[in-house]
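Each reported figure results from applying straightforward, stated rules to the coordinates on display, with no laboratory input. Because the structure is predicted, anything quoted here is derived from the model rather than measured. Cβ atoms are built from the backbone, for glycine too; each structure is taken alone.
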Structure 1
Amino acid sequence: MTSEKRQPFLAFSFPEFRFFMGASFLFTVALLMQEVIIGYEMYLITGDPLAIGLIGLAQAVPFIGLSLVGGHFADILSKKKMLMVSLLGIMTCSLILHLAAKKLGNGDHSSSLQFIIYGVVFLIGGFYAFFSPTASALKAFLVPRHAFENAATWSSSAWQVGTVVGPGISGFIYAWVGFADTILVVIGLMGCVFLLLTQIKDRKIESPQQGNVLTKIKEGIRFVFKTRMLLYSISLDLFSVLFGGVVAILPVFAEDILKVGPEGLGILRAAPSVGALLTLMALSMLSITKNAWRTLLLNVAGFGVATVVFALSKDFWLSVVALFFTGAFDAVSVVVRQTIMLMVTPDEMRGRVGSVNGMFISASNELGAFESGVAASLMGAVPSVVLGGVAALAIVGTVWWKSRDLMGVDLKEEPVPSTPEQAPPS
């Protein structure tokens with residue numbers, strides 16, 4: 001039995017990791033609370049679902065546009081200071097939104113509040129483009145290499161619990177104190193995040209300074225494209241979520257296919273998170289580095305199969321079980337992908353590699369929701385989800401064919417093969 005199996009809380013034996021996990025959890029809760037209530041308030045103002053979609057777009061555009069720059073600075077500047085400055089930027093944006101909502105939150109001025117919301121969300125997306133890759137880079141310096149896998153598991157768990165708690169409590173707080181004061185609660189939580197970050201030592205990696213910003217960014221992209229295990233793992237996540245994700249159109253299944261109403265929709269929406277959380281608890285006691293690549297491919301394939309089962313199911317509880325397994329399979333693939341990133345990325349390049357990964361994730365989430373809606377409107381909900389699940393399986397098959405030599409790689413003992421001959425982006 002490996003040491004990781006005997007020590008499910010191995011990463012938490014390092015104090016800075018405990019502070020970082022607390023900060024990550026509270027930040028996720030705060031950010032998603034704000035996201036939920038902004039969407040709800042915007043719908044009350046406009047009565048138009050498109051206005052909610054534009055909020056996601058307003059945040060995604062600056063995030064995707066600035067992530068590579070944020071990753072570059074995460075590699076050359078103090079990671080602690082980068083996190084704290086970008087967090088203060090996000091808190092300032094939230095404070096502006098609170099003050100605007102206090103002053104303009106009535107029927108006569110709600111249209112003005114609408115434009116302020118879009119502007120604030122846009123700015124938050126810009127600051128988050130610096131916060132996200134820096135947090136990703138810092139994680140590797142908080143625990144030794146032998147605890148990377150356990151740290152990846154608990155990082156995923158903190159995020160997953162945050163995605164449940166944040167939206168779960170946001171509605172209750174909104175109903176209790178209203179939109180403007182719920183934003184104050186968000187700011188308070190982010191203040192706690194700031195305090196936790198002060199307990200982490202400063203990190204700055206001295207890296208070669210040859211070349212300008214664009215050259216350094218290209219180096220990060222080139223590293224991702226020549227490290228096949230890293231490139232394929234990020235690509236698997238992008239395309240499986242892009243084509244196989246069903247969250248965006250769950251209301252269609254709840255209302256028109258399974259006919260279970262809003263109560264059933266809540267259960268359907270929670271099922272993947274429950275599956276992910278239970279799986280992550282199990283992974284904290286196991287090691288999956290020995291056959292990591294085979295494990296990743298099998299679980300992405302399992303995600304595709306569970307997606308097809310959900311699409312074809314006419315029974316509510318079978319649909320719930322299928323969604324449960326989509327979350328469980330996805331949790332394993334996330335842990336494997338994060339472990340690969342931690343293991344194979346050089347310290348001086350973690351910010352830039354993290355920014356590329358963040359762009360892929362953002363693209364898969366935002367474009368995936370858009371693709372699901374368009375496909376469902378063109379061919380119907382069931383055929384579109386079946387096609388998405390089949391597409392995910394086809395992608396797994398293609399990657400398996402191209403990466404058969406990676407099947408026996410042990411992340412803890414062997415270097416990950418690269419592809420020097422593959423041309424990087426120009």
Structure 2
Amino acid sequence: MFNDILKNLSQLIKFNSSKGEPEEGAPFGSGAKKALDYFLSLAEFLGFKTKNYDGYAGEVVFGTGKDFAILAHLDVVPAGSGWTHEPFGGEIDYENKRVWGRGAMDDKGPAICVLYAMKALLDEGFKPKRRIKLIVGCNEESGWECIKYYKAHAVMPEEGFSPDADFPVIYAEKGILHIKLKFREDCSFTGLKGGEYANMVCDRCEVMAPLNLDKAANLHLLTEGGKLISVGKSAHGSTPDEGVNAIEPILEYLGLDVIKDALFGKCFGLKELHDETGYLTFSPNVIEQNGDGICVTCDIRYPATMKKEDILKPIKESGVEFEIVSEQAPLYNDKNCFLIKTLCGVYNEVTGKAVQPVAIGGGTYARALKCGAAFGPEEAGEEQTIHKANEYITFDKIEKCFKIYKLAIERLTK
């Protein structure tokens with residue numbers, strides 16, 4: 001079964017399922033459609049009933065009874081730059097015992113592990129007392145239209161988990177705000193742009209501006225065809241300190257100190273906010289120049305016990321124009337509820353550890369459930385490659401996830 005997991009994960013990675021132009025039957029582009037079709041065909045081959053919700057999401061069903069959800073996603077963020085392995089090659093590296101490619105950890109690898117965990121239980125004759133619905137979406141990284149569509153055309157279970165964050169188990173997720181700030185500016189430059197997704201640290205920013213070689217060199221800027229280019233390092237929007245934002249050096253080169261301070265300095269005083277779930281993070285990830293100024297889309301992750309209004313108040317008071325692009329309310333569960341205790345217990349049992357539930361800044365499909373939790377695959381102390389170049393999943397991680405998800409499904413649905 002392990003070799004089948006490797007083979008099918010490799011093939012799934014080969015589909016570039018980052019958001020593309022919509023087509024008939026492919027609301028998020030042909031790559032996402034191909035990934036969804038492949039996953040559902042594989043599930044049918046393994047003996048499960050499936051349903052395709054018009055290319056928005058898919059469903060794999062196992063058992064009968066009260067619904068229990070496992071929510072994963074097949075879309076990915078764009079590859080970005082800096083790869084030494086083909087981002088959509090699905091390379092199986094037997095020497096280093098890894099599978100390389102965008103989505104290996106986020107979230108195609110865990111989705112495949114869950115599917116094969118269900119297959120192992122099916123082969124063992126396990127008869128769940130709940131109807132397990134493995135729901136795979138195609139727009140998690142850029143809007144959650146997949147979940148909205150699913151909820152409009154099916155009944156979303158109340159309880160479940162999402163294999164799309166960290167172990168041992170996530171009891172709370174920070175609130176997420178994507179806001180577009182508009183700075184009115186008389187610009188002596190053109191073509192300022194950088195970043196692709198609001199939830200992905202900008203790793204390339206460029207502008208057409210008068211050239212000052214010394215200043216460009218001091219800021220490590222490149223020149224190409226009259227453009228000044230800043231190259232950073234991508235990272236997940238919830239952990240911006242793990243990346244290097246390419247926007248900041250360009251703003252410094254252009255002398256836009258007020259904007260630079262607002263985005264990378266004081267940040268409206270918001271970075272000081274914190275609670276038991278952590279500090280607020282503020283990451284300006286997409287920048288673009290328009291006719292009368294500069295627009296910057298920022299990823300804000302705020303503590304789970306706080307409210308959106310607490311975050312917007314100092315921005316409003318600053319006088320900077322803004323609009324909310326998207327928002328997700330925080331998720332907060334009792335650490336001692338059945339779901340959290342069971343998932344944490346399973347992780348500790350399989351790994352021999354004795355750790356406690358944690359909170360994160362990431363936003364997962366668990367928020368779509370009345371009682372939901374994110375559950376793996378990352379662990380403390382590991383190299384973090386999600387949303388970065390050279391994303392990979394190790395063979396050991398695949399085997400561990402398979403064991404953990406199999407036991408969790410059994411314990412929660414028996």
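Computing percent of Cα pairs over 17 Å apart, for residues 323-386 alone for each of 1, 2, which one ends up highest? It would help to have the intermediate numbers written out before the result.
Details: 1: 59; 2: 50.
Top value of percent of Cα pairs over 17 Å apart, for residues 323-386 alone, among 1, 2, belongs to structure 1.
With Cα Rg over 2.2 N^0.38 Å, for residues 91-242 alone computed per structure, which member of 1, 2 shows the largest figure?
Details: 1: 1.35; 2: 1.51.
By Cα Rg over 2.2 N^0.38 Å, for residues 91-242 alone, the leading structure of 1, 2 is 2.
Given that helix-only ellipticity at 222 nm (-39500 (n - 2.57) for each DSSP H run of 4 or more, over all residues; to 500), derived from a single structure, equals -27000, which label among 1, 2 identifies that structure?
Working: 1: -27000; 2: -8500.
The correct label is 1.
If semi-axes √(5λ) of the Cα gyration tensor in Å computes to 38, 23, 19, which of 1, 2 did it come from? Before the final figure, lay out the partial values.
On the way: 1: 32, 29, 21; 2: 38, 23, 19.
Structure 2 accounts for this read-out.
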Taking 0.30 as the value of FRET efficiency 1/(1 + (r/R0)^6) of positions 115 and 219 (r between Cβ atoms, R0 = 41 Å, to 0.05) derived from one of the structures shown (1, 2), identify that structure.
2
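A value of 0.10 was computed for FRET efficiency 1/(1 + (r/R0)^6) of positions 43 and 315 (r between Cβ atoms, R0 = 30 Å, to 0.05); which of 1, 2 is the source structure?
On the way: 1: 0.40; 2: 0.10.
Derived from the structure labelled 2.
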When relative contact order in percent (Cα under 8 Å, 6 or more apart) is calculated for structures 1, 2, the one with the largest value is 1
For structures 1, 2, calculate distance in nm of label points 7 Å out along Cα→Cβ at positions 27 and 227 and state which one comes out highest.
2
I have 4.4 for distance in nm of label points 7 Å out along Cα→Cβ at positions 123 and 379, calculated from one of the structures 1, 2. Which structure is it?
1
Going by distance in nm of label points 7 Å out along Cα→Cβ at positions 259 and 355, which of structures 1, 2 comes out largest?
1
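Computing distance in nm of label points 7 Å out along Cα→Cβ at positions 131 and 171 gives 3.2 for which of 1, 2? Write out the running numbers ahead of the final one.
On the way: 1: 2.5; 2: 3.2.
So the calculation was done on 2.
Out of 1, 2, which has the highest value for FRET efficiency 1/(1 + (r/R0)^6) of positions 179 and 195 (r between Cβ atoms, R0 = 25 Å, to 0.05)? Show your work: numbers first, answer last.
Details: 1: 0.45; 2: 0.95.
That would be structure 2.
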